[in-house]
Structure P
Amino acid sequence: MKAILTYLVILASLGSPLVSGSFEEDRLAFLSAIQKRQESSICDGLELLARHDQKETAILFLSHGLPHESLLVHEEALRLARSLESEGARAAIRNAARNARDGSRRLDALRVIRSWPKALSRPELLLRLEDRDWIVVAEAVRALRDHQVAEVVSALVAKMPEVKGRLREDIRDVLKALTGQPLSYDPSAWSIWWREVRDEWDPTSVPTSNEQQQKSLPTAVKDGLYGEIVSERVIFLLDVSGSMLAETKVGGSRIEIARKQLQRVIEGGLDPKSRFSVVAFSEDLMRFSDRLLKAKGPVLKRALAFVGKLKAGGETNTFGALELAFSDREVDTIYLLSDGSPTVGKETSAALILQSIQNWNRYRGTRIHCIGLFAGDAPNQDEIRAREFLRDLARMNHGRYTEIR
């Protein structure tokens, strides 16, 4: 008897497989879990519902799973929604991408669609280039990066003159990845080039694109650490922790170079129509302004003075700086220049910081470009950890990672 009881306990500890009932039973169980806010039960409910590959399942995923506040639930709903293959389910997802009133619902539907076979997904992605919400257009543009065909290049080249700021940057970056052409953000340059090569263009000859760059400090200083700023709603986060005092071989410390490079951008790299701000961070956060300001004369003068007075010292509160940047709903692009990983603040775990930003950025579409300034030698600095954090932060948030040595 004791042996039997022990066997039963072992079986119970291994858990039992999920047992699916009728669609209505599984639907009610899922909605009950939603109401009770039971995260694990919600995920179980999603898995059971996915066994009913039909229109009603897709609608539930779009209305209750994907928009859920939990990132875990959202990601599970996305994974399972992408597994639905019935015509009814795909018709519901297609309809949501085209006609949902809420932009976030259209965005979620598009995230599902981009995993479909290209012959099915491409027409929908091209349609969404005309969406009324810029963040949906941006998602369509990024998804079209996986479609290296002339039809897509033509559509993006045609769209480029219609947009400005962040969307123009997104389109140019995808065009560069698709074609291998290092052309500027000027739409006319792309139009002229495409008109000349379209009939003979061979996508198989395009080299593989890489969003990561490594530059020597002299080259980066000459070209400008930040490159060309295209966004019109941008915030610059500048690390002023103690490690930024490290001396470099080109003359001056990291902080001196960082200050001069940011001043260079403020002085001549911003469109007068753009809005911007600066946050310097060590243990504390130092804000130039509590909101984005127009890049005009008096504001630029004050910003130059603010950056010029920054001193390095203390620990690295990267989480606090990013949290502050995301608190401004206007911001669509973040430039983060740092030489270290997070060491102080509400959160210092790289994994948990990345998870938080995924949640904040789920319906924002903010790009985070990261610059790792590792020229010089800072004692006791874990460069490998810092590099991985900055690289992952950029990769997971549609940005570029540039490493300076």
Structure Q
Amino acid sequence: MTTLLFSIHPHATLDSELARLSALPPVVPFSAPLREFVAEFSKRIFALPQLREHPELATLGHWFRGAAVNQLSQRLAGRPSELNLARGLVFHLAPANVDVLFAYAWLMSVLAGNTNVARLSQKPSTQRDALVSILHAMHREGLHPQVLERAVLLTYPHDDAITSQISRHCHSRIIWGGDATVAKIRSLPIAPLAVELAFPDRFGVAVVRADALTASTDIEIEELARRFCNDVLWFGQQACSSPRCVYWIGTAADVAAAKARFWPAVRAQAGQIEDEPAALMARVTDANLLAALGHRVHSPDSMGLYPLRLETGHADGHIREIQSGHGLVVEVELQALHELAAQLDDRDQTLVQHGFTAQDLGTFLSGLGNRAVDRVVPFGRALDFHPVWDGNDLLDVLTRKITLPAT
């Protein structure tokens, strides 16, 4: 059964909503009505009572502030011989693990001038409900009707018939989910002219130059630890970009000294974040499973600490796919940065780094023998959204280019 979470016609059938959306003409990307709607939406996010408990909502609101939208629009400032227009009807299949992630692609699609259908998870979500409440409030107040009429947010149990029904109408389909989810939805056809972008299982890892950390002051290490906790412990380490492994680069003495200063600072910061009993059980279970499967991991600390550290000599994607998150971090010591390449594969999306120069990183990435790593960020920025995700520019899927004759 389909439940409409938001529509200007809340009692309409899915068939009638799809027909209505398909009949609406596209809007010029980044035109004034679209910008005004997104500015109002962003403003209202900061007034949500849930903001204190869910700071990721503030991050979303900040990402779509006026200056940021102006900067985003410049990505469509192409050649004089090209005109960028809306793609049409975009079907978003949102992830279940990070509640607000759907809103980034959805709001970008709004700015691109598309009509949008978003299938949201059936899991209860305070963040999702807060964002949907903004749309209902705008509708009650009669604001932005020409934009709100172009949006349908819904939820339904996993149902191939419903997904296929919406897919037949869409001009673009964006899938967020695990490998099995992506494979299943990709098996359902879309219109011949439609395009598709999928975001399957990916992982994050962190790399630290040990001597750079040991040269830091106590205040700098405290700030680094705070940023690390934001990257790892927000969303229970469920985000695809949250580091699951930390690779220490340097001599044994430098690494030992760096760990001795870093981990106490991390534990001090982690003490301010709630650790649920179920999360403790999950990471201890994963730690024991890794050991039982012969990955030669051992914990230098008590198993009850948060986050839980495991040390090993090699940590590749096989370890990361067993880790379910919840504050379990696997550590590896390496002598040089280039040694990390052998432990990365195509599923490794985000490299969170500290202490390396752009030249160091460029040389390392250029020498990779696979397509590992689509983004490199400093500590504290792993969860930041970017219009280029997994190596794909979302605006390329949300808009189409019309070639014009040179004059």
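Computed from the coordinates by the stated procedures, all read-outs in this text should not be read as laboratory data. Just so you know, these numbers come straight off a predicted model, no measurement behind them. Cβ atoms are built from the backbone, for glycine too; each structure is taken alone.
Brief remarks on what is shown
- Cα extents along the principal axes in Å derived as 78, 65, 39 - corresponding label from P, Q: P
- Source structure of the calculated read-out (distance in nm of label points 7 Å out along Cα→Cβ at positions 167 and 223, 2.9) within P, Q: P.
- Relative contact order in percent (Cα under 8 Å, 6 or more apart) derived as 18 - corresponding label from P, Q: Q
- Structure responsible for -12000, with helix-only ellipticity at 222 nm (-39500 (n - 2.57) for each DSSP H run of 4 or more, over all residues; to 500) calculated and labels P, Q on offer: Q
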